Every structure is written in structure tokens, then in C-alpha cells.
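The numbers here are math on the coordinates, done by the rules we state, and not lab data. Since the structure is predicted, the reported quantities are computational estimates derived from the model, not experimental observations. Cβ atoms are built from the backbone, for glycine too; each structure is taken alone.
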Structure I
Amino acid sequence: MSRIESLAEYLRAEGRRKLDRVEVRDGGRNARSALALLDAAIHARSLGDDDPLIAVLVGAGCFGPSGREELRPDERVTRIVRSWESGDPQELLTRIGLALQEAPV
């Protein structure tokens, strides 16, 4: 699986997790989040392997020490993705990249 495919699969899986989540009175939040993450997964598939986000993810170790493993997002990425409710897919990917470029918490 390529890094792009791995990123897209991670976003798709998180979207699916949100779809499967049932919360009383969430006001449609989980459904909106699921749709936004599935949209981001589709958008991620259009990226090239030379996209700057991929380099940032590799540099942060999210693809393992060799940079060739499946995506294993760190806590910062997971927090951003799991709190994402709506917005432009590129905005989500940009936030992920910016968070990884900041000093670790």
C-alpha cells in the first residue's frame, strides 16, 4: 500500500468509526464528521507521493522508522482527525501538517 493509500485508508476508517458511533442528541455531529472525513479520504487519494504533507508525515515518523510502513498517526494527528466535524478536506490536511511541524507536546 502506498503512503497516499495508507493516509486515505486511515481517514476512511476514522470516518467509518464516526458513522458507527451512536450518541443520543449529538445533533448530527457524528454524521457531519463522518462525511467530512470520507471527503478528506477521497481528496487524499488525489495527492501525489511528492505532496509536502507526505514528507511531513514521514519526517514525524508516522510511516515508521523506514518511512515505508502503513500510517500510524501520532497523538496530534489523531486528536485533529477525531475532532474534525466539517470543512474543506485540504484544510484538514493542512492542519495535520502544521501540527506535525510544531514542537511535540
Structure II
Amino acid sequence: MQISKSAATDVQHQTAKNFHLALEQNNPSLLLEIVKNHHVDSMDKDGLTLLHRSVLAERIEFVQQLISLGANVTLASRDGWSPLHLAAFTGNNEILVFLLKSSSGTSENI
């Protein structure tokens, strides 16, 4: 069975809406519900994953939750930016260090 393009767009829109709601409420636990119906590494219409968006929003709790749910730390956006690149770009050292440790397989907490 093939999903129509409009149905896929509706899923992307609902995912984005739910993600923004989670950000507004500062509730990373809502990510569990989002990921149930949406692959954690799926890209939105802008070519960004939930992890990319969380890094850009500078929300360490969301970054940590997404990585615990299996988000790919090294996955590049449509424009070639990885979450590591974005963390360096925003200057958020806490997220940058966490991503570096996550990508190297270091399991110690920050």
C-alpha cells in the first residue's frame, strides 16, 4: 500500500505541530508520542529532523530524549548540516559536548 503525497504531508504537518507544542510546554516526554507515529530520523519539509530542530532550539533535554530514542547524531540535513554542525553554529557548548560524546559512543553523563 502506498501513502498518498497529501497524506504524507498531513503526517509531517501534524508531527511539526506536536513537536512545537512539546517545545512550548517544555515537555520532552511528548517526544515519545511523536516518535510512535513518526520515524525519529524522518525529515520535515525543510529537510530537518526532530534532532536538528531540537539543536536549533537549543533544548538539551529534547536532544537527550531524541538520542535515547535512537536519533542519528551524524545524519545530515538536506543542506548538509549535521546536528553537530548546528550545535557549533549556535554556540551551545552543552549540546555540542553531548552530541560529541553520543557520536563517539561515550556513555558517561554530562
Notebook entry, point to check: Looking at structures I, II, which one was helix-only ellipticity at 222 nm (-39500 (n - 2.57) for each DSSP H run of 4 or more, over all residues; to 500) calculated from, given that it came out as -17000?
Noted result: II
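Could you figure out which one of I, II the value 8.2 for mean count of other Cβ atoms within 10 Å over residues 21-28 was computed from?
Working: I: 8.2; II: 13.8.
Label of the source structure: I.
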Note to self: Quick check for you: by distance in nm of label points 7 Å out along Cα→Cβ at positions 29 and 61, which of I, II is greatest?
What the structure shows: I
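If relative contact order in percent (Cα under 8 Å, 6 or more apart) computes to 19, which of I, II did it come from?
Numbers: I: 33; II: 19.
Traced to structure II.
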